[in-house]
Each structure stands twice: as structure tokens, then as C-alpha cells.
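Take a look at the structures below.
Nothing in this text is a laboratory measurement; each read-out follows from the coordinates by a stated rule. The shown structure was predicted, so the numbers you read here are calculated from the model rather than taken from an experiment. Cβ atoms are built from the backbone, for glycine too; each structure is taken alone.
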Structure I
Amino acid sequence: MLRTIVTSTAVAQALNAMPDIHTEVMDEFYPSNIRQTHPFADIKISDLQRIAKAVPVVLAGTTPVNLGEGDSALTTITPQPIDILDTITPKDLLDVKSMDGTTKDVWVRGRVDYARQTVRATTEALCIQSLSGQISFPMQVGGGALSTYTVKFGTIPTYTPTTLLSAASANIGTILNTLRAMTKVIKRKGAGTKIVFKCSEDVFDAIAKICANTQNSSIKVEMKEDSIIVAGYTISALTAEYFDPKTKTYKQGIPPKTLKAIAKDSFGFRYLAIHDIEAGLKPLPLFVKPVLQKIPSAWVINTKSTPLPIPNPNGICDAVVL
């Protein structure tokens, strides 16, 4: 019965009728114009390097290998899919059966929207983690146990300020010197030019306090509601956080005391092929299908996606400034 309701046409119509989902990190650093598809379930290291100049990748849980040297050299990685089930009980189906056509459409939209919201939240978590130079996310394995899905893109360069922003002597010049130095780190790596600064909330508060107390400075400062512009450098707090299914806690996108310089033009994003024959093994942002479950009797709506945010570690510079 569910197959006659949750059809590919109904799903497509439901998705087209829904507004876009907005999430902080994915929208800013992995916007829709760079989200492309990749026709295979694997992606080559050489492709990663072309997409975002990412440095060699090593998977956690395996012995590190030298790329391109010997039979054990790592040349591809297999991103793990988001694969979720939404159970529809016989009671639910009896309720759906009594609905008219319009109500059924609304019901389908609600179920599909719940699935896409879940997929987007998980994708956003991967995007947030990628700003650290790696993805390390809980992964369900046999028997429901949790392991860790890890992809390391490389080591992020760091900068150590000569004066911390929490120092008594810190002033607007201290901020500007730090911003300039972090910008140079990225430019010398040749990683990108559209550089913005993101920081933890405590760092943003410290910068705002210094700027608010600055008078008669030759350095231009513009304070906005969600950002501060110092001599043309834009700084804003990264408030994004994600839910960790393993620890059941929310984790911050940027650690306390940390300022990040990020080259927005050094990122890539790929949706890889869906691990499902009914999806035609195609690279789709989202695939939804109904599946009959025998024991216990129920239908499930299975939703899949295989997203891979691809940062360039050399396009990010970290500094502990407090």
C-alpha cells in the first residue's frame, strides 16, 4: 500500500513544495553552487586534490600509508552514507487509508520533510567537523554498535599570537596584527583569497570589548549586530553546534578561545553514488523509498544520502587568542 503513496513522483513533488533548509556552516562554506555529484561510491585522492587542493587522506582505524608507494598505497576513500529508517506501523497505515488525496499528500510531505531535515542536520554536522581538517562522526556497525567514521584531510596550520587578546596590553592593533598574520599564513599556502574570520563566542566578546573601548584610533572599526569589521577584516562568532549521537551531547563548531581564518574559496562538496539498486546507484542528494518489513509487520521509509564536504586544510588557520 505504501508504495502507491510514497512514489518517486510524490516524493519529488513533496520536495519541490518545501522551502530550502538553511544551516550555518553548510550554507556559508559549502553553498549550493559548489554541491556537485560524483558518479561513484568511491572518490580518488587525486580528485580531492583537484576539487579543493586537499592534502592526502588517511582513514582512522587503519595503518597510515604513503600514497602512491607500493601495493598498499591508499588511492581512494569510500565516504559512508547517511541511511535512516522511519517506521510506519499498521495503525499508521489504517489512518492513512482513511485519508483523502489532499490529506495523503500532506502526510507524505510531513514524512519526507522529517527525513530530509534529519539528513541535513547530519550533513551540517559533517560540515562543521570538516572545519577542523577532519570528519570524525559516530557510525553504526553490526548489531547497532557505534564505531567512528573518520576522514582526515590534513593538518590545519596554526598561528601563535605574540600578544593574547586577553592580555592587559591588548588593543585594536593587537587584533589587526593577529588578523594580518593569519591571513598571510593562508596566502603563503596558496589556498585562497576570500578570507573570513570565525571565532568562539568568548573570543568574539573579547574583540567586541576591545573595539568598544577604542577611541581616536586610525584603524577603522565597524561594529554590526553579528560581526565586527576591523580594517576590512570581517570577524563573526560561529554559533553552529551539532548533536553527537554517541555522547548524546551538543558540540560547538569552534573550541573556546579559538579564532579561525577561513578561505571560503578553498572548499568543495560532492554527493556520491547512493548504495541502493533501486536508486540506480546514482549520485543523488536524497533518495527515499518505502520498504516492507515482515516481522514485526510494518512499512519503513528508507532515506539515503552520501554527502562529502571537502575542505582544504591549508585554507584554514587556527589561533588560540585568549
Structure II
Amino acid sequence: MLYRRIVEGGRGALVRALLRVSFKSKTVLPPFTGRVVKSFMMGARCLETPRSLYKLKSNPRPVSVSPLYRLGPPGRGAPIYATGKREVGRLVAVPGEDLYALVTYYDNSEGGHDQAGRGTLWCDEELSIGGARVHVYTESISIVDLRRLDAGRGPFRLSFESPILLPTKLMTPPFVATRRLARSARSAYRLLPTPGYVLSYAAALWASLVEGFSPLETPIHYAIGRLADVLVAELDYRVRPVTVAYGRDPKGNIRKVRGFVGFVVYDVLDPRLEPAVSKLLAFSSYMGLGKSRGAGFGFTLVESLSGRRWGLAGPLS
């Protein structure tokens, strides 16, 4: 039943604002700029709706942000973050340079997402972030009803724009999830985006946000993950692990987290699974994948490649 509701779409909409950001003076950026975008969300009057949803502290939060982007908006530009000690303190924004970011939230209220068209999310204000003055302006707003959410037909190219943090415990079998063996094992993240882990996380996020179920209440995310590992194949990939500098601890040491970036092309081998795969990959391209989506991690983009022919070595046309 839940699988059918995923395919048919659920109640609510995904609301996204594309922000253009310009600093008033030369500013040293933090090593992971998703934190800057989160600061915009927490301080800008125009971002009150996603800010209020973030402050609910629900798990998972119905809000995601991207890192800052240089040379163009997400999909055309390059995300800004440091991957080593040598880059810490060397990420700089200069006056007159346009940077970009995305803030997205899921709204399940009756007609609540229409507020975006009546003024909410339309930013044109100056903020003080960490002592720096920055102007935030809304370039565009998109609103997508979940019933119309679709990534098209496969194959699908899923790009991992900012580091993805997929917990290893995500695919714990339901009959093991409540046992001490699973609960006591230390936490870690996967560095290989298998179809099972990618679609399992997307399904778990959908079940939690849209349907209101916890992973322990329904095994749908585990079932979809197991099916995906059998019925979804990789046609191409370029994935690499990255260690990201993420601020400092109280002693001044650099905090680090390790995830992966790159892309994978997924091919759905059974047409009966494709509608759910299309819906879940589109959902993840708005709400993100993995932990810390509200701080800029897990930002993805999905593209349908149904118009191209693929061979074992990649695209033929």
C-alpha cells in the first residue's frame, strides 16, 4: 500500500528558493559553506517558513540546503567547500561576486505552499553573518506538487554535488534493527552509492516526511532497498571519497567528515519498479540524501537519460 502511495504521490508540495548572494567586502568563508546558507536561513526575514520548520527539530527535518555555489547556480556552477587542511581559511568571497544557493522545504499543509507566491521566500535584504555584510536576493521560486513529481524515464544520472553521508545502519534488516548487535555497533558512512542504499534512504525519508512513519514502523525502505540491489544496475559511474573540513571543535581542532561525491547512472531492469525509482530520485534531488541535509550535505541532482543510447563503456550518442 505504501509503495503505491509513493508512486501515486502524496499530500503536499516541495518548495524551493534559488538565492543569489553577494558579500559587501572580502570575506573568508568557512570550510563547508552549507553552514553559511544555513545561517542565511536562520537570519533572513524572508526565510521564516523554512526556519520555523527547521526549528521543530523533527527527525528527519523537512528542510534541506545546498552549499554556496560559484560560477553559476546549482547544476551549472561549482559547490564551495574545503577538502583538506591546506584549503581551510583560503575560501574567499570577494565584493561584486555572485554566489548561489538553494533552500528547500516540504510543506504538507493544505494550500500552505501557496504562501511562496504571496511573498514568503522572496528575499531582498542585507544580513550580518559572522561580522560580514551580505545581500541575499531570491532569483526564483519553484513549487512542485508531490503528485506531479517525476524524474522521467530511465536511465537516470544521479549527481552527488555535496558530500553524501549514508549511514551503514540504514539497511539493517527489520528483524535485527531492535537488537543489541545493531544498536551497539559504532556508526559509520558508506562510500559507495549502491542502488539499495540510495533508494532505501529516499524511501525512508518519504515515509517519515510524507507518510509520518518511522523506519521501525514500516519496512518499506528496506524492501525497496533490497529490490533495488537486484533490479537496478549501474551503467556508468565516477565516484570518489572526500574528507570535508567541517568547522572546529572546542579545542580548536578541525572537525572532519568523510563522504562521497561524483555521479552514477542507474538503469532500472524491471519496468514495474521504474515509477517508484523515478519518484524517489526526484524527491531526493529536492530534499537531499543522507545526514545533515539541513547543513548543506547530501545535495543531489537527477537527470533522465532516456534519449541517449548506453553501452558498457558509457553513452553512445
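Observations, loosely collected:
- Of the structures I, II, the one that 29 was derived from, the read-out being relative contact order in percent (Cα under 8 Å, 6 or more apart): I
- Read-out helix-only ellipticity at 222 nm (-39500 (n - 2.57) for each DSSP H run of 4 or more, over all residues; to 500), computed value -9000, structure in I, II: I
- Which entry (I, II) yields the derived value 17.3 for mean projected area of the Cα convex hull in nm²: II
- Looking across I, II, the calculation of mean count of other Cβ atoms within 10 Å over residues 14-21 that yields 22.5 traces back to II.
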